[in-house]
Structure P
Amino acid sequence: MVELDALTTPFRFPLAGVHGAERRDINGQTHIVHLPEGIEREAGALLHAALVTLPGTTLETKGMAFALHYRQAPEHEAALITLAESITRRWPQLALQHGKCVVEIKPKGSNKGDAIAAFMQEAPFAGRIPVFFGDDLTDETGFAVVNRAGGISVKVGIGPTQATWRLDGVRDVWRWLEQINSSQQESKATNNRRGGYESFSRSI
């Protein structure tokens with residue numbers, strides 16, 4: 001959440017990070033999954049030592065989670081998966097999550113879908129239509145929850161997905177948001193809340 005707050009300063013929004021393992025509600029109350037003492041330190045040390053032997057890989061520490069990146073060294077994908085599996089076997093409180101050129105280790109039971117579901121039970125989100133954009137495998141749990149809520153789930157980029165809509169890239173997301181904003185301004189008099197959705201293309 002620290003990184004997200006830095007991006008949205010001076011505003012302080014309800015938000016979630018680390019696959020839903022940390023979340024802040026509209027009242028500023030934080031909900032954080034805490035691992036048993038020592039796991040983060042010991043697991044981090046083991047991962048750091050292992051990745052030193054795999055040139056081109058990068059370890060990203062996210063507090064109670066870790067991301068093992070191999071975009072610059074795809075030949076090490078299998079080794080990183082094996083490493084992550086060994087960590088989750090040693091500490092069953094952790095779980096493996098595959099992503100685009102990354103293997104993540106996160107608190108077991110935490111995912112983006114659960115974070116969205118929690119928000120949808122609270123003001124100001126309860127009773128509203130959820131909209132969720134995502135571009136990675138880690139976003140699929142979020143798509144599933146949004147779909148069940150009758151919301152708008154949007155896959156950004158290529159790849160199989162549960163999302164009901166698709167946009168090609170980040171520029172298209174910005175373009176769509178700008179279109180929505182313009183449509184809302186133009187339709188205030190008629191309260192037309194459906195304006196701006198025509199730019200989507202249905203996923204097959």
Structure Q
Amino acid sequence: MTKHLLSGHARFRSEYFEHESDFLQALARDGQNPSALYIGCSDSRVVPELLTTSRPGELFVVRNIANVVPSFDHADASVGAAIEYAVAVLKVPHVIVCGHDKCGGVKAALDGVDKLAAHKSLHEWVSEILPAATRAREIEKGDDKALLRCAVEENVLYSMENLTTYPAVAAALAAHKLEFHGWVFDIDAGKLRVYDVTAQEFVEAAVVAH
């Protein structure tokens with residue numbers, strides 16, 4: 001079942017590790033100094049290092065269903081600990097919250113969390129998305145596809161709002177040592193949309209990059 005994964009590791013050793021051994025050994029020796037905390041979805045189709053072509057050591061990554069950041073007073077210990085470590089200890093200058101189109105977690109929130117009642121942990125987690133789903137219903141009056149797209153974007157923004165409730169994050173923001181970035185990955189097109197604070201909307205990343 002996992003044979004192809006072990007074969008992949010063998011290729012990693014021969015095709016990557018051997019060529020990058022000095023770089024990787026320096027990381028092992030000197031420790032990490034990532035430039036960003038990346039909070040993304042667990043979805044296997046969205047791989048942060050792949051879509052940003054980041055090298056080891058560049059991203060401190062947190063992944064969960066629907067890239068949720070609960071507020072500090074409702075914090076999941078795992079997510080909260082990762083945020084505090086990245087911001088207060090590693091002192092990353094950037095935090096990225098990245099959602100993606102066709103997100104199953106966001107769709108589950110739109111469809112109604114009662115359908116998940118048999119799965120306690122999943123029910124509680126998806127319930128964290130409900131405020132974003134409510135916002136999307138108030139904004140988007142189009143079809144289900146448009147509603148899901150809007151809800152995905154609102155979920156990113158809601159998670160960014162919740163980030164500010166963490167004391168370590170609030171302190172870094174007040175000291176102008178931290179910047180937020182909201183992203184959405186379009187799986188079909190392989191493109192990112194990024195949140196433009198001035199326009200107050202998500203725009204294609206290529207527009208921002210150039």
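Taking Kirkwood radius over Cα pairs in Å, for residues 28-67 alone as the criterion, the highest value among P, Q goes to P. Upon calculation of relative contact order in percent (Cα under 8 Å, 6 or more apart) from the atomic coordinates, which of the structures P, Q produces 20? The correct label is Q. Where does the value -12000 come from, among P, Q, when helix-only ellipticity at 222 nm (-39500 (n - 2.57) for each DSSP H run of 4 or more, over all residues; to 500) is the thing being computed? Traced to structure Q.
For which of P, Q does Rg/Rh (Cα atoms, Kirkwood Rh), calculated from the coordinates, equal 0.99? It traces back to Q. Rg/Rh (Cα atoms, Kirkwood Rh), for residues 132-187 alone was computed and gave 1.11; which structure, P, Q, did it come from? The read-out comes from structure Q.
Rule-based calculations on the coordinates, nothing more; no lab input. Nothing here was measured: the structure is a model prediction, and the numbers come from that model.
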